[in-house]
Structure I
Amino acid sequence: MGNQRVAVIPGDGIGVEVIAEAVKILDTLIRTRHLPLEIVTFDWGAEKYLREGVSLPEGAFDMFRREFDVILIGAMGDPRVPTNQHAADILLGIRFGLDLYVNQRPIKLLDARFCPLKNRSEREVNFVVFRENTEGPYVGVGGNLKRGTPDEVAVTEDVNTRKGVERILVHAFEHARARGMKKLCMGDKSNAMPHGHGLWQRTFAEVRRRYPEIESRHLFVDTLAMEMVRDPSQFEVIVTSNLLGDILSDLGAALAGGLGLSPSANLHPGQVSMFEPVHGSAPMLAGKNVANPMAAILSAAMMLEFLGHANEARQIETAVAEAVRQEITTPDLGGNQGTRAVGDWIAARLTGFQVA
């Protein structure tokens, strides 16, 4: 059996720096645990776009399907490309082109001191948000009439299909069932969007009957957001639409300590899938060795679990949690370590040696 192939796209800004630390962790595990991984790096991003006018090369999707098992990607975005066309082409292009219909965002508090809520323990902020990843407003259907005038009309369509809604709901329920989770909440705004989100309501009512052992309920998204803040301990699995999931998962990240600790996966089960930290490229921080690499490293852990290396994934998560507890962190988490030093400490912890 050959090596599992990992396509790495570092991206722009701090993406390059944090993905380098995630790759450092993977290289450590390849060397010390003999993981059967082969890492191939691609230079796609603002530099290539500005230099060559190329964002996503022709044939990229077929290449990924044919030659790779997973993709690890960094943040995209550069002020030299005001439209960020390259970022949309690459990130959204891969999501849509590979039909990565599941966006998975674990919300896990590693240390109570990072939670903005009063008196919340680590066990009270521990759930996962599943966001439909290929529909909604992100498909780009819409347009402008009388653009740039006082009479301008702007329309963006929220696209929902029975197939798209059902498969993300089924994935969320299957995730809960496989892990012994007992509570699932679906969020929508069907009271204001009766057509598109009425489809979510009807599909949810049908799908939930297949999983009688799971306590499933519906909340309107505004109530769901309020309840996440009021009592996050009531949630285990949340599933929702593309736009609402984008918002709710960032709210969840804030409850767990911020985007610097927030990994994600873009999945099509059984096919090549993509993993990424969800923070931005932060060009003002690039090159200063201050960016938090933990979200990128935790994204690599999610990737390893997807590839069947659950033990190594847990080891990475344990090492990151220990670094947090020992305050081996970058300034955003109150520490005084640099990006590379945090990566070095976690890598050394994984090899069994403590860094002074």
Structure II
Amino acid sequence: MSSVLSPSNTSISLTRYLIEEQRAGRINPDLRLLIEVVARACKTISIAVGKGALGGVLGDAGTPGAASMNIQGEAQKKLDVLSNEILLEANAWGGHLAGLASEEMDTSHPIPDVYPRGNYLLLFDPLDGSSNIDVNISVGTIFSVLRAPEGVTQAQDQDFLQPGTEQVCAGYTTYGPSTMLVLTIGNGTHAFTLDREVGSFVLTTRGMQIPDDTKEFAVNMSNQRHWQPPMQAYVTDLLAGKEGPRGKDFNMRWVASMVADVHRILTRGGIFSYPLDAKCAAQGGKLRLMYEANPMSFLVEQAGGAASTGRQRLLEVQPTGLHMRVPVFLGSKAEVETAVRYHHEFDAEQA
């Protein structure tokens, strides 16, 4: 079970936690500093998100009637651009990175020559769920850390193309009623809450654990008509409730912010699905492997859950490009395995 710490035991700051992990030999000083820099950048983003309309940061980036577009072909919000700039600036000068890559940029971002370079690669989605910003629904930042290949000091795009099993750290920050950082370095998944009065993240849940079984699912039902047959069959059986083959009633939850949906699942269980469908088949899926699926899969697996494309463990997918897309099923282990079984049985029938 997750260990939710009482107020009297919440004196373990993120910095103290990371120093203790360094002393235990699970991280080195460079990775500790990298995580702290990312956390500070997320605090800055949290302030901007919290100001909302008062900070003049709502709405689309670009000129009126001509919104700025990112590499995904999606309209950028002002906070998308601001969050991206905050993370780039914060991580450029620390000396612990060989390169960065962002969902908002076409190619990877080199470390300026004036600064020293390190042995890590940072990938991030600076503001996940940004379509929710203008309606004041939770959004977040997702990040992933890889080791730079041996001998690489100025990373190129191909140096980032490592499967999710190679991640040394992953996390997200959710900007909701409270700002929370959820983190793994391969030693469990832990949640830190931002104490706004003192300005530091404090450990509030050690060892998050996702229940194996669930009665909740998260999926965009408006895409149902575009789904493949195994997904159609799987959700039809969920909706059949107690009278159906699953023998129990399910509730549906859908925030349309992956950070918010995954945070709920890490907290109380459930399954998050963004399957392959006719609209995104040509791209391979909807969600980005490197910036969304891999870091979330690492966090979920470290919390006892599972993550799959429906046909393959997500963390074992070999990326072919920085912006590669994949189908995603993640959350409670038994439920993910059930969704995967529907796909495997369908594939076997077609063989």
Structure III
Amino acid sequence: MIKVGIIGSTGYAGGELVRLLMGHKDAEIVWYGSRSYIDKKYAQVYQNMFQIVDAVCMDDNMEELANQVDVIFTATPQGLCGSLMNEEILSKVKIIDLSADFRIKDVAIYEAWYGIEHKSPQFIEEAVYGLCEINREDVKKARLVANPGCYTTCSILTAYPLAKEGVIDMSTLIVDAKSGTSGAGRGAKVANLYCEVNENIKAYGVASHRHTPEIEEQLGYAAGEKVVINFTPHLVPMNRGILVTEYATLKKDVTYEDVKAIYDQYYEKEKFVRVLEKDVCPETKWVEGSNYVDVNFKIDPRTNRIIMMGSMDNLVKGAAGQAVQNMNLMFGLKETEGLELVPMFP
């Protein structure tokens, strides 16, 4: 049985980690870390865990935690994991960080986009970017995994096969993305109040959202070139879900069958990426509560462009589900353990 500690267990991603791990046959949570609710019963924070979780919330003492568990999930704001990390901790325990602290390889880019100093840049090179469908073999050997962001997971997986195969002109790539409000976290913010969000849709972080360099870096690895994109996120009045619509100019003449064959080549053996049937557009309602990503595409011969589409649950595949998927790989378990969740509807 894998002993698990969670730092940041009372945020939305942390709560989702708890929900998923309660159904994992090979994992046991022994530390519910939460700086905001120390000594308070976890089930008082999340009433859905009443008579399911009896534990109380503890602090974020990573050094003490490393002596008690096999893996630590850090579902915390940017900068915290980096500030707590040291070699002694990493020599004792595996770390899966759900923040951005170790996702971007260039520390100067991280500090510029996130506006904070990185406290442990010596571990950035070692950290494995935990997008399982792309870096599976590296994740298996890792002791530190940088769990990808929600927008980035959906954006990268949607375009990855065509970027890798050189089908699209990466200099023309535009990513239009929409997310439910849980993606903004559980902290109280005026912009996320009910009256601000309900009956509304708005763009935010225009030309400045901090997931931009993460998408550029990973798609750059795929394409074998420096990638610069337009990425525009939007907030929509729903709890969960991400929908991305991506546009790019085609570099070669291709048919539907050509492109479908490329997507199938990369994803037909992937449990959690579903390439939809022709002319079926991804929708968030068909992936809610699951670890699936639905992707599809449409060629527009009139403009010589291709429209790529993807949808997923931002709290599952976009955060906690992907983190559990990484844990399974790191400990040699069945990759799908605890994650074979049928999407919820309605």
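Taken together, the values in this text are just the output of simple stated rules run on the coordinates, not laboratory data. A quick note: this is a predicted structure, and the numbers were derived from the prediction, not measured. Cβ atoms are built from the backbone, for glycine too; each structure is taken alone.
General observations
- Which entry (I, II, III) yields the derived value 3.4 for distance in nm of label points 7 Å out along Cα→Cβ at positions 33 and 49: I
- When FRET efficiency 1/(1 + (r/R0)^6) of positions 241 and 281 (r between Cβ atoms, R0 = 25 Å, to 0.05) is calculated for each of structures I, II, III, structure III comes out greatest.
- Structures I, II, III, by FRET efficiency 1/(1 + (r/R0)^6) of positions 25 and 305 (r between Cβ atoms, R0 = 30 Å, to 0.05): label with the highest value: I
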